[in-house]
Structure 1
Amino acid sequence: MSEIDPAKLQRAREAFASVAYAKFLGLQLGEFGNGEASTYLDVRDELKQNQGVVHGGAVASLIDTASAFAVLTQIEVHERVTTTDLTIHYLRPITEGRMAATARIVRGGRRLFVLSVEVRNDRNVLVATAVTTYIKIP
């Protein structure tokens with residue numbers, strides 16, 4: 001991943017540390033680059049639905065968090081964003097190990113950001129893909 005502004009990197013790390021939901025799920029912040037970010041989630045029983053597979057909502061949260069932090073690398077420190085849509089394709093069931101979501105900005109405009117996200121398991125197998133859009137908010 002390419003280098004980012006140190007102030008934006010610091011903001012992202014501080015923001016992640018303050019997200020109670022991320023802590024609750026057990027999300028971990030990964031690497032950053034310009035327009036890119038990764039997050040991790042270790043599979044545990046509390047994240048599984050009754051068929052023994054990680055709940056889609058946990059995967060969605062992993063994707064959404066990676067995306068938000070990818071966008072943070074591109075906006076000014078005082079600016080904020082929110083998700084406007086998220087489309088996920090679940091490709092394989094996840095039952096164990098660690099998931100890694102890598103989000104990349106496909107297009108960043110003045111107000112909207114479109115991102116592509118890949119989720120891989122700890123064997124580097126693609127388990128989900130997503131496209132999401134973020135908008136700057138006042």
Structure 2
Amino acid sequence: MVNSELIEDRLSQIRTSAVRLKKMQNLTLEQFLANPDYYAISEHHLRRALESMFDIGRHVIAKKGLGKPENYCHIIELLGQHRIINTEFSKGIKKMAGYRNRLVHEYANISAEEIYNIIATRLEDFEQFGKYIVEFLEKEERE
């Protein structure tokens with residue numbers, strides 16, 4: 001049985017980080033680059049949202065007996081294969097698993113422009129992921 005409190009906590013962390021990141025979307029690239037704190041805040045919240053997303057995925061996979069993910073990409077693949085999240089969506093968001101690894105292991109090679117572009121183009125993925133997980137939780141409660 002999944003721990004809905006744990007999942008709700010991680011969803012809350014994703015939402016909190018997404019709100020902070022949305023504020024950065026309102027900045028031009030020039031404004032973003034002019035203040036190094038914007039990069040630091042964005043990097044932190046992007047990493048936190050990704051980690052929360054993968055925590056949810058690992059938990060659901062373990063509790064539902066859906067397999068043993070080998071890496072972060074595999075977590076997303078399994079969620080898609082088992083229709084926890086939409087299959088097409090899983091193909092697109094899987095790239096964020098690789099980006100999580102860059103944030104953690106190759107942080108010295110990530111530019112402010114790169115972070116800005118991720119925020120500008122991929123932020124909605126977190127909202128959509130949350131919707132799929134809420135739908136999953138509602139289905140679990142009905143069963």
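Computed from the coordinates by the stated procedures, all read-outs in this text should not be read as laboratory data. Computed from a prediction, not measured in an experiment: that's the story for all the values here. Cβ atoms are built from the backbone, for glycine too; each structure is taken alone.
A value of 1.34 for Cα Rg over 2.2 N^0.38 Å, for residues 83-122 alone, calculated from one of 1, 2, originates in structure 2. When distance in nm of label points 7 Å out along Cα→Cβ at positions 19 and 67 is computed across structures 1, 2, the figure 3.5 traces back to 2. Comparing mean count of other Cβ atoms within 10 Å over residues 75-82 across structures 1, 2, the highest figure is found for 2.
Looking at FRET efficiency 1/(1 + (r/R0)^6) of positions 3 and 51 (r between Cβ atoms, R0 = 35 Å, to 0.05) for structures 1, 2, the greatest value goes to 2. Check the numbers for distance in nm of label points 7 Å out along Cα→Cβ at positions 43 and 91 across 1, 2 and tell me which is largest. Once distance in nm of label points 7 Å out along Cα→Cβ at positions 43 and 91 is worked out for each structure, 2 has the highest.
Each of the structures 1, 2 was assessed by relative contact order in percent (Cα under 8 Å, 6 or more apart); the largest value belongs to 2. Match the computed value 3.0 of distance in nm of label points 7 Å out along Cα→Cβ at positions 11 and 27 to one of the structures 1, 2, and report its label. Structure 2 accounts for this read-out.
12.7, 39 is what came out when Rg and Dmax of the Cα atoms in Å, for residues 59-106 alone was calculated for one structure; which of 1, 2 is it? Clearly, the read-out refers to 1. Could you figure out which one of 1, 2 the value -27000 for helix-only ellipticity at 222 nm (-39500 (n - 2.57) for each DSSP H run of 4 or more, over all residues; to 500) was computed from? The value was obtained from structure 2. From which structure (1, 2) was Rg and Dmax of the Cα atoms in Å calculated, if the value obtained is 14.4, 44? Computed on structure 1.
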